[in-house]
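Please treat every number below as a calculation from the coordinates, not as lab data. Here the structure is a predicted model, which means the values were calculated and not measured. Cβ atoms are built from the backbone, for glycine too; each structure is taken alone.
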Structure 1
Amino acid sequence: MEKNSVEIIFNDNIPIGHSGKTLNGIVKLTVVDPIKVKEILLRLRGMADVKWEADSMTYTSQEEYCKNEFKIVQKEQGQKEDIMFQKDVYIYPFSIQLPSGIPVSFEGLHGNVRYELEVIVVKSWPFTMYNIALFTVVSELNLNELPNVSMPITASKENIVCSLWCTSGTIAATVTAERQGYVPGETLKFWAEIKNKSSRNIKYTKAKFVMVIVYHCKEATRNEIHNIYKSKGPSIAPGSTDTWPAQSVRIPPLPPSHMLGCSIISIRYFVSITAVPAGLSCSIVVPAEVIIGTIPILTEGQTLPQRDFRRYRITNYSYRIPLYPYYNLDSSNTASNFDIVR
């Protein structure tokens, strides 16, 4: 059975807004039974929340980025009677300026950045009608504006391997990425070398591409790490060297590095190589930071490639998976966990 309803529909049915630009769409009011209305409001809200528990303590923090209210239907000055809506469908376009510098939408295990638009049909009886539409805010990170992101990056480390009270040599590891800056849809290539200059076996090695999220509050911080890619290598005998061939990782739709505009959640990305020696010695981990942006590195005269917006689940839990820009630079890429939106 049909009943009165109100909904928010974004332009092209795509719930995406851009920092510093206008958010456009319509409010659709469907009236089946005539109603009297005092006013119709739109409320915009955007905020970050952080919360986790540790050692019988609860840590929380919040930031607000926007909170505005707009009247799209109201009585004329001096009008006492409520506005009568007969059976029909009423359309009200809206165009809302989003603040500049607000952070990208994000969903993590211990925090989030969320934006919503709420429509409220205020009635005197029997009750107020409302509906809430969540949308993703895209905040651009242009790699062309960052220094040295087109250059290769290398990180190295050498650890002493101990055997009881004596040292048994060292393990040296190096990881190199083709360049530092990438956008979702591009292929990240990195390789590594491990030199076992000790008398111990290296049980195995691991290559990873990880997302490191740091949640901040006044009293503490908490890290959350997600493996976007990982691979395991063989053992390395004493006195031997193992070279990892180039690892190719298609960058999925991910939020840009740093979470600019948000002071309670930060995001960084790393490629790393890990060597795990036999015995009680500690593993050696060598990370090299890469930057994930939204605008790719362009050579002179090159135009921006076409992009769409997709979702990618980084955790089993998600209130709502945000949309992120994705450049379909390889037609053979048909990964099923990339939800194509546009």
Structure 2
Amino acid sequence: MTLPARRTCVMAAVGLTTALFASACGSSDAETTEDGLTPLNMAFEWTCSGDWSVVYAGLEQGIFEKNGLALSYDRGQGGSDTVPMVAAGEFDLGLLGAAPTIIGAGQGLPITVVGAAATSGPVTILASPDIKSPADLEGHSLSVQTDQFEGAMWEAFVTATGIDGSKVDVIPSDDATTTEFLDGKIDALVVFYPTASTQAILDARPDLTVMPMQEYVPAYGHLMVANNSYLAENPDAVSGFVTAWTESAKWVLDNWDDAYDLLVSKCPEVDPAALEFSMDAYFDGYTGGYAAENGLGTFEIAGIETTQDMLESAGLAKDRPIDEFVTLEYLPSEPIVP
């Protein structure tokens, strides 16, 4: 089911005229405002959750404005649908999953990876308590979206761990899967971890084994992805966004309770406990992997290549030279270490 988009336009500048506000929210026209700021319209991948805390904090603290941006934002329709929206110029930039981004790039979409929110992937196996290690999955059933990124992760996981995949009863996920898992009819379930649905599963079955696949298959999570036309016309704005996002993420880390309270106030439609769970889970990804020692928002080409290779091996992505859609040019000039 496609949900209707809810546009939320919040400017990081104070005192802009109504006309300028409407222009920044309704198009990719990046003419500077009267305060000398460059409009940038960004997309989240989905509805409000823990990942939104960074942008809310950055707007509240004037961090995006300090970096030259009049920022507006909107929710997306999931990675597979939002990546083409960035490519088409409906958004100037998006915080998007690595898998749909790399798949879209392989299709020739005019997008460029300019930063990484999470160099640690979110795909996780939830399993019954008797399953303690990958080898324990043999002889049990496991449900996964076989035709999506999770399916590619599962195939790579089998290879990386050396388990006998033929001894695992793989069940393609459908609408009944979660219920069957909670009822004990399925032994293990592959999930996108930082979501309210994962929290609900763990609340219902707190004894489950949580097995992050990232520990065995390094793959990137969320990337900062720019529309190529906007990038060509506004390189300083894109650089400013990457720096502002990293500075905002650091502010959240240093002011966790205030950032959480702000997120709850901005997303009254979401259960606060779900926001807390999601925020914790997203920041595990933001501060782990390559970013842990090299700085928030940063990444390395090898990480993109690993994720691309996995998607290609699963038949989900077409080969495209990395240097045609990935650049390190827009990362912060000074690392902002968590």
Winner on distance in nm of label points 7 Å out along Cα→Cβ at positions 106 and 322 once structures 1, 2 are ranked, highest first: 2
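When you work out relative contact order in percent (Cα under 8 Å, 6 or more apart) for each of the structures 1, 2, which one comes out largest?
2
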For 1.00 (FRET efficiency 1/(1 + (r/R0)^6) of positions 154 and 314 (r between Cβ atoms, R0 = 25 Å, to 0.05), calculated) the corresponding structure among 1, 2: 2
Source structure (of 1, 2) for Rg and Dmax of the Cα atoms in Å, computed value 26.1, 91: 1
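Thinking of 1, 2, which structure, once FRET efficiency 1/(1 + (r/R0)^6) of positions 210 and 306 (r between Cβ atoms, R0 = 30 Å, to 0.05) is computed, gives back 0.55? Please list the in-between numbers first.
Numbers: 1: 0.55; 2: 0.85.
Corresponding structure: 1.
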Origin of the derived value 20.1 (mean count of other Cβ atoms within 10 Å over residues 34-41; candidates 1, 2): 2
Of the structures 1, 2, the one that 0.05 was derived from, the read-out being FRET efficiency 1/(1 + (r/R0)^6) of positions 58 and 234 (r between Cβ atoms, R0 = 25 Å, to 0.05): 1
helix-only ellipticity at 222 nm (-39500 (n - 2.57) for each DSSP H run of 4 or more, over all residues; to 500) derived as -12000 - corresponding label from 1, 2: 2
